[in-house]
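The following blocks contain the structures, represented as structure tokens.
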Structure 1
Amino acid sequence: MKASDLFVKALEAEGVEYVFGIPGEENLDLLESLRSSSIKLILTRHEQAAGFMAATYGRLTGNVGVCLSTLGPGATNLVTAAAYAQLGAMPMLMITGQKPIKNSKQGLFQILDVVDMMQPLTKYTSQVVSGDRVPSIVREAFRLAHEERPGAVHIELPEDIAAEETNVQLIDPSLVRRPIAEYKAINAAVEMIEQATSPMLLVGAGANRKLTAKMLREFVDKTGIPFVTTQMGKGVLDEHSELFMGTAALSDHDFVHRVIEASDLIINVGHDVVEKPPFFMRATDSRRVIHINFGSAIVDPVYFPQLEVVGDIANSIWQLKEKLQTQPDWDFSLFQRAREADLEHRTHSENDDRFPVLPERLVRAVRAAVPKETIVTLDNGVYKIWFARNFPAAHSNTMLLDNALATMGAGLPSAMAAKLVYPERPVVSVCGDGGFMMNSQEVETAVRLGLHLVVLILRDDAYGMIKWKQADVGFTEFGLDYGNPDFVRYAEAYGAKGWRIESAEELEPLLTRCLEEPAVHIIDVHVDYSLNKTTLFDTIPKLSAAL
């Protein structure tokens with residue numbers, strides 16, 4: 001059997017459905033092997049988008065997403081996606097080609113040490129030097145991509161190795177069960193929670209799993225302990241609940257931070273310091289923190305928990321729920337006052353109908369138009385703060401944002417992958433004009449695949465978040481404005497449907513229409529970020545401090 005055939009059979013044995021990417025001449029044997037396999041090749045227009053799609057597939061399914069590139073420039077185009085998956089704990093395999101390693105006649109043309117380049121960005125990287133090594137290398141890559149904490153892995157398959165013959169057999173995946181937390185840690189956590197005055201649950205990215213979400217729902221239903229989320233923990237618990245106290249979208253001084261400050265015990269589930277910290281620990285704090293995660297805590301100047309419950313998160317929460325007794329003297333009164341003050345403050349800005357539209361008003365329109373099971377993917381920009389704090393997610397992995405690498409350009413490819421995984425569910429991508437244009441060529445891919453997507457482009461004709469920060473530190477406005485195409489005509493040129501709103505009131509009915517009509521819809525929305533500084537850094541801190 002040809003090594004490339006064996007490689008593809010190994011992928012099939014691991015349950016691979018899709019390979020996203022752009023083949024080159026060094027991948028032609030692998031491409032031919034894919035042609036006759038059960039795996040679907042999703043041809044993209046840029047390798048970075050292929051990597052984002054593979055990572056998002058891994059994030060949504062828990063299975064390893066796979067992407068493909070040629071050597072040299074194709075491989076370097078996967079670097080950002082590798083970091084995206086690695087920091088975001090998304091299981092992903094990158095397969096790159098290479099010139100023949102036994103007898104190449106092209107000198108060093110296009111050759112980079114891709115294995116070495118991927119070393120700091122992955123959990124595992126290896127070159128296949130013999131067809132006989134294919135089964136063990138593929139199995140090891142998948143094992144490590146899945147293993148907690150999940151992340152990116154890389155295999156380089158040289159052209160001559162792919163073409164050689166081999167007679168080795170595949171290695172079957174082994175049954176692996178995650179270890180569970182030690183009973184002494186569970187008992188210590190129960191004691192700390194029962195002795196607390198105002199315990200609070202904080203839900204992070206590592207809890208965004210179906211079984212963990214189920215156990216956390218049972219835990220909250222039994223105990224009545226209020227919860228907050230990190231940005232990547234949104235949707236694990238239904239944020240329409242009266243026990244939801246908010247998302248830590250800002251670094252400090254928001255209403256949710258009053259809840260965090262008022263708590264004397266934070267039950268921190270699934271968070272680690274790779275995601276931007278939702279709170280800061282200080283050596284002088286009387287407040288204590290319980291770390292509940294698959295792995296031990298990464299100690300940092302802002303994070304050094306007093307107790308670590310290490311093991312399968314869902315099982316740990318189940319054990320806590322079974323042993324924990326609710327306490328009559330728990331006091332959540334300030335929590336509720338902060339929540340009510342936050343909701344009251346939102347009412348005014350969310351009802352402001354000025355145009356260009358305020359981000360708060362835009363979030364309200366999206367929230368009203370989409371069903372609860374809709375998957376909303378965000379690119380990166382200042383609007384991410386508003387969606388994180390103002391958009392209540394009801395289910396796990398329905399608000400896909402990146403608060404680890406926080407890269408631009410991932411919003412549209414993530415939406416495309418989400419629609420492939422869940423074709424029956426509505427998918428809306430919210431992108432700034434800067435982030436959208438970084439991978440806008442993938443509109444053609446979405447149209448070619450016949451996907452039904454709605455893409456909101458929030459246009460301010462600038463790199464808005466950096467422009468905002470530039471003004472905030474007192475620098476003169478410089479170097480951050482740009483021009484944009486006519487997004488309606490741009491969409492139509494790809495075969496998509498282009499729309500532009502001229503008033504805030506138009507957005508909700510247009511979104512509803514686009515969600516009902518199968519097509520790739522691109523909506524140009526002119527946004528006004530001019531009040532961000534006043535609202536986020538002046539008004540909200542003053543109102544929250546007054547509680």
Structure 2
Amino acid sequence: MNKIDGKMFKNMILSGAENLRQHAEYVDSLNVFPVPDGDTGTNMNLSMTSGANEVEDKDETHIGTIGKYYSKGLLMGARGNSGVILSQLFRGFSKAIEDKAEIGAAEFADALEAGVRTAYKAVMKPVEGTILTVAKDSAAVAEGAAGQDGSVISVMEAVIKEARASLERTPDLLPVLKEVGVVDSGGQGLVYVYAGFLAALKGEKLEMRSAKVDTEKFVEDEHEFEEFMTAEDIEYGFCTEFMVRFEEGKREFDEDAFRSDMSEFGDSLLVISDDEIAKVHVHTETPGEAMTYGATYGELIKMKIENMREQFRAIQEKKGPKEKKSYDTAVITVSSGEGIDRLFRSIGATHIIAGGQTMNPSTEDILKTIEDEDVKKVIILPNNKNIIMAAEQARDMLDIPAIVIPTTSIPEGLAGLLSYSPEAELQDNQEAMQESLEYVKTGQVTYAVRDTQIDGMKIKKDQHMGINEGKITAANDSREETLKTLIESMLDDDSEIVTILIGKEGSREEVDRIVESIEAEYDEVEFEVHDGQQPVYSYLLSVE
């Protein structure tokens with residue numbers, strides 16, 4: 001095969017998306033920290049699926065046209081840092097082929113290299129030992145392979161061989177990977193995409209992992225909304241469907257117990273199963289957590305998440321023009337938990353996007369938040385390091401002045417918003433809000449999803465962990481002791497205010513006991529306690 005046209009490239013995209021989908025759970029498991037937020041595979045899968053959906057019904061033979069559709073789908077659906085980088089890799093790739101009806105081996109190699117250049121430019125501080133390195137190393141061998149026999153298959157085989165070798169080298173570039181004993185998750189996801197590309201070029205069809213149960217007509221949700229409702233009235237905003245293929249060595253499936261546990265995640269629960277598979281439908285605020293639980297029984301397949309609040313807004317728009325709201329400055333913040341939502345709104349947030357750990361909003365989710373409103377300026381607070389790149393991508397697509405405050409946690413977002421002034425210029429707000437982040441230390445309490453050793457600490461599955469500024473500093477069977485140790489490790493002579501946000505799994509009684517104990521030693525430190533109702537983290541805290 002010496003040429004690729006639009007039809008073949010479409011097949012490559014669909015095959016790459018399918019291969020990644022089948023291995024998304026494994027990619028998730030490569031998360032360095034043993035916390036319940038390993039979502040690289042989920043994010044890359046949702047990003048890639050968005051790109052594949054754009055080309056699936058297109059009957060084009062012009063590869064440049066297919067590339068444009070694919071790039072647009074990836075860009076809008078990009079979630080998480082690896083998903084955004086994936087979208088940039090193929091943005092550069094597609095730009096390089098946009099005027100071509102078909103490409104040969106040399107042009108294919110050039111396009112891969114163009115994608116790497118675009119992706120590196122999109123990342124402010126590129127880190128080697130990540131998906132970027134795997135993309136760069138594999139693209140570097142493509143040109144030489146193209147010159148050997150002019151076969152696109154030969155190029156793709158060389159690319160995959162080097163991508164796998166580069167992936168195995170990632171622990172040598174990032175010591176934390178070596179310490180934990182994993183390769184880079186984003187790089188692994190890219191290898192699966194490339195392997196799918198090669199399968200399509202060779203005419204090999206990936207085995208579609210279907211099930212005996214009816215997967216197509218299980219729910220097909222046509223959500224009904226009351227006339228008097230608002231989007232905020234929807235308690236569980238994400239319609240979540242997935243299937244679990246049972247695996248030996250994982251939890252034995254008991255449908256009644258499974259259904260009981262799944263009911264804790266939300267409502268509108270349906271479960272059907274046979275001897276090999278279970279299919280789940282649930283309305284929840286934490287789709288990532290629901291799927292993580294499902295994965296304890298086996299491999300996740302055929303995942304689908306729909307934002308019902310967005311569906312509601314779309315229905316309302318079809319009914320007729322809604323009243324357009326005007327904002328001189330829209331302040332968009334990503335939040336997780338009703339209590340935290342209220343806090344953000346009380347200090348100036350105009351728009352809340354549900355998201356965070358296990359559910360990173362996409363570029364399109366951010367854009368849709370204000371697309372139908374009269375807004376002159378925009379400030380975006382992502383409040384998660386894995387959402388910053390999607391926020392920046394959305395900012396660059398807006399045609400009005402917009403800034404992203406690079407907040408990496410909910411406490412940083414709250415601190416940044418407290419420094420916001422509606423009367424100030426956009427640039428002045430940017431400087432003040434970013435400066436405020438320098439005085440905030442963030443802590444988190446969650447639980448370990450596996451045994452591991454990291455940062456010199458041995459951690460057992462299900463232990464509670466205290467994380468201080470991204471580093472695990474405490475691990476204990478007692479959640480209360482973990483929180484106390486974490487707070488004490490964050491306090492110093494300059495500490496003035498400690499803010500504690502109690503999550504769904506937290507306890508006000510635990511917090512009160514700890515505050516009373518610590519106040520006796522640090523009499524000048526003031527404590528603020530709020531019911532955040534956030535998932536994943538029992539406690540979020542900041543020290544200022």
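Every read-out reported here was derived from the displayed coordinates using simple, explicitly stated rules and does not represent laboratory data. All figures in this text were calculated on a predicted structure; none of them were measured in a lab. Cβ atoms are built from the backbone, for glycine too; each structure is taken alone.
Among the shown structures 1, 2, from which was the value 73, 61, 45 of Cα extents along the principal axes in Å calculated? Working through the options, I get structure 1.
Of the structures labelled 1, 2, which one yields 0.90 when FRET efficiency 1/(1 + (r/R0)^6) of positions 88 and 248 (r between Cβ atoms, R0 = 25 Å, to 0.05) is computed from its coordinates?
That value comes from structure 1.
One of 1, 2 was used to compute helix-only ellipticity at 222 nm (-39500 (n - 2.57) for each DSSP H run of 4 or more, over all residues; to 500), and the result was -14500. Which label is that? The read-out comes from structure 2.
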